[in-house]
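Take a look at the structures listed below.
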Structure I
Amino acid sequence: MWHESILETIGDTPLVRLNRVAGDAPCTVLVKLEFFNPGASVKDRIGVAMLDDAERKGLIAPGGTIIEGTSGNTGAGLALAAIARGYRCIFTTTDKQSPEKLDFLRAMGAEVIVCPTNVAPDDPRSYYSVARRLSEEIPNSFYPNQYDHPANAEAHYRSTGPELWRDTDGRITHFVATAGTGGTISGASRYLKEQNTDVKVIGVDPFGSVYYKYFFTREFDQAEVYPYVTEGVGEDILAKNMDFDLVDDYVRVTDRDTMLMTRRLAREEGIFAGQSSGMAVAGALDWLEAHRGDVSPSDVVAVLLPDSGFRYLSKTYNDEWMRRNGFSADRPALTAADVLASRRASEPVVAVTPASTLADAVAIMMRHSISQVPVIEDGRVVGSLNERLVLDRLVAEPTARERPVSEAMGPPLPVVPRGVHLDHLTAYLDTSEAVLVHSEEPGGDGAADAAQTYHIITRSDLISALARGKG
């Protein structure tokens, strides 16, 4: 028997038992290997589904262009469908994605536009915004928008969920998955809960994503989003495909634990999977350990592994990259609190208000021998000022010394929690002169008092902590 096109080979991926990695688990732990799809990821399922929907609705004509923002895997799924049906592809992605993902997309004939990671979702430079703009500018183009397209979750309701139920003979009791667009966990969970309402669904999120906190509080705070290294999981937006009502619990996993588990899967199980797969398994095992008393030997836990390790040869499976990012197994994780503790003095940060004059700001910077200050108003960090900004302003307009700081300030310094890890700190310090860290004790009102709620970490602070052997 043969297939008429590569698209007919999508789905029916194998379910495999974990033996060594999950040897201490109180139940059976299975993993669904989505890298057996032809494009080597779970996103093959939704690429075809979204294009089928567009063709049925007349949203794209023959010879048209598919435009999508992607971490790489959805692009691969769409590219497969495009090749089979004669469409052109343009994909926007972020600069944190692995070279292997970008090379794969280009090998499939797609045009790839790389956008900055550390910008707000509505920033015109973000990969979301660039994809939307191109779809408006290019005639006969289709922008699937996997985050909100209902065909995304529907594809998993019709395929992934039924496969999990069928291949466990209906014995599945727990389903564990990471979430980016939310389509996989929501679609598969909806089907599973229709078969058995007692099936528990556990979501796994990276630190820095919005989903974990939103699940528990139903509050979204963009200020609490910060960079993380793991690709293709978590979000800085609330995707419409993410149905939190279908999820029973949520856990978080650090980048470091993710990378170490990913490598363990390869070395101990022979499963050569990607970063989000390691995060999913680490999250599942953490949850099982915390709920050991609630799980019986007859329970069957299925964990979805989204993609292949070949996408991460230059990262997770590269020893030098692991060492450089502080992920080596023999190296303890460094946090912002560790960096602050390594300094001889860790006084709260000095700040100015938007209404302060440049002359006031310069006087404060000189008095404290500092090169930059945050701008704080009503307890919020609204901007920043550094020597270069002040100098540029005064050279252009010498009388500006009496003008308010608000006219010269730059964007606010990122604010991170004390427990943020080394990899997150370095990601911030790649694009910012410094970061602000929440103090343990809140301050009062106004810039001076509000500044008491923050400490500052610069690149030199991080270097000093590493040199002293703190990380």
Structure II
Amino acid sequence: MSAAADSTRRLLPPRPPATAGELLARYAAREQSPVEVAREALARIAATDGELHAFSFLDEQAVLSAARASEHRWASGEPLGLLDGVPVAVKDVDPQADAPNRLGFQADDARAHPAEDGSIVAALRRNGAVPTGRTAVPQLGWKGVTDGPGRAPTRNPHDLSRTAGGSSGGSAAAVAAGCVPLATGTDGGGSIRIPAACCGLVGIKPTFGRVAQWPPSGVGALGHSGPIARTVADAALLLDALAGRDPREAASLPDPARPYRERLDGGVAGLRVAVSTTLGFADRVAPEVVAPVLEAAAALGELGAHVEQVDPPLGDPRPLFDLLWETSMAAIAADLPAAWSEELQDGLRATIERGRGRDAVALARAELERMRLGAAMGGFHEQWDLLLTPALAVPPFAAGQDLPDGWPAEAGWPAWTPFTWPFNLTQQPALTLPWGADADGLPLGLQLVGARHDEPAVLRAAAALEERRGGVR
């Protein structure tokens, strides 16, 4: 660790916080109450968020009311669902009937007050979770860091001078700082995995449709929702709570045949793992993010997996992603309230203008190309169960910047996230797992990618690596 790291200002929890699984065991044993845990969460938010800027809204009375209802259910011996009494922070793009949903904007508007819960919050309530605040996002979740006009950037609890990533940056910062054990995220180009990697957490983008999204994601076929957690087991638990069909969402998949949290054991012996440190097209990958990937690859081999360095058949999908992303932002912006349109961040405004300049034929061709790319990866996974890559091309950089120092502005945020957005195009499950740190002590991450619908293999390999690393740190 460098001398600079010795003076780093951090907002990590003073002691390892309880996982969601541990909280549920304590509730069942009457060793702790949901109200006590909710009060601790609120106190931690009060102590940290003035510097962290992880939350955009918090209704303390609503949190305590939900915790009291949970406490009553536990006392009656009738806990609800999988997460009864567990605080879960909610990303500020997931509609919640009793809280504003401003999508990263500051101005109030009728659109910010949905009449009903969306799929994510509805699933949390069915499972007894305690929704604990709305977490910060960039406007419309449009980029890989979390900031915007009129608000301070969300900061990384490992080093307050560094970014927490985005667009689910508030969710990741809240979990890493010990405010809550779990948080929701959405991922149209890496927005779960980017901040999870920056903040040393587990984040999983499941197969498209595995977690229902109603109202539909503004980025269409690129959009996924999923969990951010400290451990693989907690991520699997939240995924179990969120997964399943919503009758409002035609693309949502049925409940998994067996809970994901029950499929973490079994190891990786016999699995075929391809390793790629560039995906065949990323030309600017920092050496310090490659080293952990090679270490993890060696660990998988020692655990019985067959491991080879192989690039997947992706070509360079950046032009395809840019077209789909820019046209999605333009479509969303067409319906924005006037007060929000006036607030638009310069980079988002430029993205929208580029999207407006695209033509319908190009968009239709891009959607066909996206499906062909998914088919190519389907063929790849006939030979390889998993693909192992870095999570990001660089360690976490300075907060308040869209790009690392020295990178040209025209590169855009997808330039330093080349390992995430390709798998939104192909709609596969992909998980980030913390592994190692850079010279300044900032967390680095791995990414495990599986075939469509094969979340179990991804989670099982992540659990094996987590155990091999020595658990959560």
Here percent of Cα pairs over 35 Å apart has been calculated and equals 38, so which of I, II was it run on?
-> I
Given 17 for relative contact order in percent (Cα under 8 Å, 6 or more apart), calculated: source structure among I, II = II
3.5 is what came out when distance in nm of label points 7 Å out along Cα→Cβ at positions 62 and 254 was calculated for one structure; which of I, II is it?
-> II
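Assuming 1.6 is distance in nm of label points 7 Å out along Cα→Cβ at positions 158 and 230 as calculated from a single structure, say which of I, II it is.
Details: I: 3.0; II: 1.6.
Computed on structure II.
We did not get these values from a lab; they are worked out from the coordinates using the rules stated. This structure is a prediction, so every number in the text was calculated from the model and none was measured. Cβ atoms are built from the backbone, for glycine too; each structure is taken alone.
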